[in-house]
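Next up: some structures, all given as structure tokens.
Every number here is computed from the coordinates shown, using simple stated rules; none is lab data. Just so it is clear, the structure is predicted and the values come from calculations on it, not from any experiment. Cβ atoms are built from the backbone, for glycine too; each structure is taken alone.
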Structure P
Amino acid sequence: MLKETALVICFTCCSLFVFSQKKADTTSKLNREVSLEEVVVSASNFSEKKKNIAQKIDVISAKAIASANAQNTGDLLSGTGKIFVQKSQQGGSSPVLRGFEASRVLLVIDGVRMNNAIYRSGHLQNAITVDQNMLNRVEVMYGPSSTVYGSDALGGTIQLVTKSPVLSGTKKMLVTGTAFARYSSANDEKTVHADVSIGNNRIAWLQSYNYSDFGDLKMGRHDAPGYPGFGKRKKYIGQMNGLDTILNNDDDRVQKFSGYKQWDITQKILFKQNDRISHLLNFQFSNSTDVPRYDRLQDTFTSGANKGLLRFAQWYYGPQKRILGAYELNAKLAGIVDDLKLNVNYQDIEESRQQREYKRYDRFDSRVEKVKVWGLTLAARKMIGRSEITVGADAQLNDVTSRASRTNLTTGNVSKLDTRYPDGKNRMNNFGVFVQHIHKFKNGKLVLNDGIRVQAIKLKSNIRDNSFFHLPDTVMRQDYTALTGNIGLVFTASKNTTIRTSLSSGFRAPNIDDLAKIFESNSTARQVVVPNAGIKPEYTYNLDISVTQRLFKKLNVELTGFYTLFRNGLVKAPYRLNGQDSILYNGVLCQVLSTQNSNTAYLYGFTAGVNTDNIHGFMFSSTVSYSYGRFKTDDTQLSSVYEKQANGTYLLVKRNVSSKPLDHNPPLIGRSAISYTHRRFATELWCMYNGWKHLDDFNADGEDNAQYATADGIPGWFMLNWKGSVNIMPSLQLQLAVENILDRNYRAFASGFSAAGRNFLVALRANW
């Protein structure tokens, strides 16, 4: 790591050198104190200045999104260096906020909750169904956000805001838009995108199309010291004369069967009724081809005649479909309320899992899930003196259908198969009301944030065919009421110093995935998860303290620390089904697990960042984030833990321990960059880095995927990158980039898929 360390030091020294170079001309524009652009967020459904919000919020602007040139929304988030993203396959991206992931992080698009009744606690791929090229901004709220957004916002909320139609302000038509084409060498990516807005002073229409073709991704050639060939795809299962055959990979750095294609369509219509009232129709469609589950394609048989051979000839997600239709009303009124917003929405989501083991032509298994979600949000804001009061109500109705079948590929015979979720009616309904209050004190130095929410959740799941497992309960019901709140202060000590502190609580109600799912949890360890109707909601209680300091008129420093108490955390633990601790699943004896409430867990960590203003065209930024989490355990019972031996190796053992690692908790992550802009030209050199995640810091019973790590865990890594752009014409820009310049072979923690090696990117972007 000496080279990596030297490069980081070099970055820092260069930035300090640039910072020190000031011209004596005090009248120069660049030497005058720059007033930072006012950032506006929608933390409580309505626009609010970020400086008045006690909760830590990061904003990714439209300019930053275009500059990032990310292949999907997950890559966009990961590229900030503040958000860790796990990948089980190329067509997947599961963001992690403060050690929470998947169903414990709330995704919101244009004010509509994306989380539904089958969002799982494992790793998700739903974020990539959002077209990142249509995003106007992304708001990342760290810590519990349940007061405004309800269930699931334990670790935070990611608000994705797409572009809107543009009114001309006159009777003349205004036409604006973007079009670009991009190619990336590491996975032979080809993406084309176009969006156009046409509007006059009353009506505007927006239409966008995006198509991406991702080939098999090639990993880097330079392995981490001590781990030669980690992640190489040496063999794969192909077809010869119609029969499964284990073949040698011509290039073992190419992750065979990782490519896929995706289409995204967005359409919006804006009608300005008058100066106070507007109506917006929002339609979004996302669809993919089959997406190979790359990590599963690496699994091997652990016993029998095929021991050591690749297990799955096929394992892929079927086309991932997401349809969103929404109507939004925005009104500025005089009287009881000043601002009113109504959003009525509908979502239709389809997921499927298709799998077949090696040479099992009699067992091609297909499981299909369809989710229909109806949603409503109503919020009103009133200004009373120095106070802003927002009251709101929301509802979400989930209807889940689960079907499964087994096909004999030789005979064509189709038979019934156990479904992933109960094969009867599966419904989950959420209803909530909240009040959010902001008060700006007269001295102008203090802002109070506080709020409260009451939420009710009803769930019912019905098993129609109980012949597969003879479960003791065929009807599962749950009914919860949750109370959450927040209070925080923003203290502007001086024009250069701001202190923020907040206390907040969050909750997540068990959904159908937690309550009623039956699935193979770990194909290597042979474990199967069965329903458990006795689980309770999860809760988090969080303290944040943040200090922002401006130094020397050009340097901005921010430090945020947090502590989170996690109660009733849902984990998979050993279970007895009809008195048995193991059952036959897919013809194999598997240990029985169920989702259960664990003991209390805790997390703490920090984010530190530094950036400079524009100094003669140069800018520097650096950020680093770290979190530490542990589950408290009953030390009178044995727990599975990875233990480091005297010879330096790790062994999975059973021990009486008082705590064990919290899963989903990433290692130290960070990003450092130096950029230069001059007229039509812009360039940036940046590095991304992750610390070590040693095996004894993995959760042996959770979702940390030790089977896809090295024998010691996931090595730390460092990646150097460069990008540049030039405006060929006022409306035409050429973008170039070289990512992973050093061609490092690395893998993100908990991922079953290695990152791209050296990648050359070229894009041509037009704006009008």
Structure Q
Amino acid sequence: MSRQFFRTPIAIAVTAIAIPMTPQAFAENGLALEEVTVTAQRRSQNIQDVPLAVSAISGEELSNRGLSSLDELAQSVPSVTLEASRATNTTLTAFIRGVGQQDPLAGFEQGVALYLDDVYLARPQGTLLDLYDVERVEILRGPQGTLYGRNAVGGAIKYVTRRLGSETEGRVRASVGSYGQTDLVGTFSTPLSDSFRVGATVASFQRDGYGDNVFTGGEQYDKDIVGYRLSAEWDLSDSVLVRFSYDDTDDQSSAVAGHRPYGAVTYSAPVLSSVWDTRAGASEAATGSTTGINGNNQVEAKGWSVSVDWAVNDQLTLRSITSDREDYTESVIDFDSLPTFDFDAPVIYDNEQFSQEFQALWNTDRLNAVVGVYYLDSSAANDFDVVLGTLGVVAFGAPLTAYTGGVVDTKALSVFGDLTYAITDRLSFAFGLRYTDDERSADIFRANYLGAQSPAFGNTSAIFLAATSDYEASKTYTQTSPRFSVSYAMSDDTNVYANFSQGWKAGSFDPRGANFSTPEVAKGFDDEQLDSYEIGLKTTWLDGRAVTNVALFYSEYTDMQIPGSVGIDSDGDGVNDGFVGTVTNAGEAEISGLEIEGNVILTEALSAQFSASFLDAEFQEYIVNGVNVASAREMQNTPDTMLYLALNYDTSMMGGDTRFSLNYGYKSEITQFEIPNADIDQGSYGLVNASAIWASSDDKWRVGLHGKNLTDEEVKTSGYCFGAGQGAGTATACPSTLGLENNTTVFYAAPRTITGTIEYRF
């Protein structure tokens, strides 16, 4: 009985501690947990020695649990919310400890930094990564202002791809499942010489929709993604390693429209019985446009990176990381989700970035230090129409379109340093500092047209009415962010730490703002800052069979950047004919929390993992028109309570080794925006998942069966609320009105799915 399948370290999301399930390991380690190495502090460390709250999941564990995309990790990691933005397959909305950003427009930066092999991804489009070719995923909770300073206010997520081996190897995995799921992933690598290795991974993710578009006859929530990654590693000498990678992901899935919790009045349509169904499709029905529903809907993200590591001597390593990335999105947001041209918004996002980072790493018995310089040159552009068809016909005799085109450029330069000094064998002190200079420039133009869509989206016959915004502006933001930490090894198995860290995000410009009616938008909005205090305890007990980690934190959040939008009446006729962006530096908030995570080997066959987080996030000041409305606001995408429990049972059968797993994840109520709304907010819920994995004795064949959301819960992930009619004047009414319908729409996570997998390794 070899159980080699489970011999690979399995990094559990709750603690990132591996459980080797082999008799050899039992004999050698006495049922002990195995260490997991992470690079959360820019150097390799045992995760139990890292003085901050960090979780990691290995690629093997991701496969064992049947996790297919990055957002699925949020079920088991404390204080983390990861969602597909508007139910897309490739745009990520991330929140950690109450900090995040869910609007993907140019000018808005994310509050959680996402890294692909140490390359910062500046825009959210294309960052909802499918989990293939991955060595591990690390999630760092709390501000990472020194080492991952760029917008790591709430934390950072590191996606680490596999390194190339010294021998030829490969694997092929096929998955089939509910709703016509058909996934194929192939990976191959080989050395071409003693010093040069190449590798490639090709992946296809296909799935029918969870619902239907009853107007177009098309699908809702389908998936059509093809991606590949090429890599090469070159040992220039015994001390110099060059690593190159290129990746490309193309998402041709159908545009997703939301579910309407209210019937339509002008269109006379009842509420659909399935929350995954829609009637959307007005843009193409009215204009014949090739953009969005019934036409082109695509997201393409691609980029390359080159890293060079030079081990100058046993103590000093010099590192260079160079990267260039771009992404393009073309879609339509059908706010009304009806086959009427009431409120639609075709959109184009076009982003690019270049980054260069230099690091010097110094490692001795007592001192570990990294100093570096980081440069980013990025451009975020978006074009979108707000098309009010039915309202325009009633008010003007033709559809009304408000066009917005905006480009926000960023040039950022950072200088940072972080050192850890071991005062004694048990006591260590760490200090870090990062200086950032962010220069933002914006070029914004808005105008109203008569016609269904503007000339920018192909309607050359549209009649120009008037410009509502036209400005260029620039502003520079600077900040010095510190980090302090002290850690003490009370014993070989117990570490306690305390740290202070500061997160910071520069201000910017709102491309949706109309400077003719609200001139202050040309001044931009201010930077935000979060000061976090954390104490933690990391313990290994029961002779190495159990690990429990506890973190207690308190954060002060100032000048929070909160994007929103309100309807406007540009011609003074008493009818809203468009909307403008309103970014509020809300004032102050306090966030405190307790996080517990651990795992335990109960018997040779049975193991358990658990995690929990308890958050108290409250606005202290939220000024609207000179009035503090903090008591009526909630922190978005931040559940007060999160619980997770997983049980694993390992046994030998059919000439191989089998693991049966069952897990349950619970989250309390989640508000989508700062103003609570029962229509789009998600109440408390729990998800049950199960899996069974068999591996052959030679570890070449693996077969799995995975069930997700087995109780078939309907879980809201996002939504829009531009209310009218039903709900008006009630607790569920929305703050603004656009169009003639109640344009409230809701997006949902996946229903119950069953997936079978087979994998061959060679």
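Listed values, structure above:
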{"item": "Answer label among P, Q for the case where distance in nm of label points 7 Å out along Cα→Cβ at positions 241 and 497, calculated from the coordinates, equals 2.3", "result": "Q"}
{"item": "Origin of the derived value 3.9 (distance in nm of label points 7 Å out along Cα→Cβ at positions 161 and 281; candidates P, Q)", "result": "Q"}
{"item": "With distance in nm of label points 7 Å out along Cα→Cβ at positions 89 and 689 derived as 3.4, matching label from P, Q", "result": "P"}
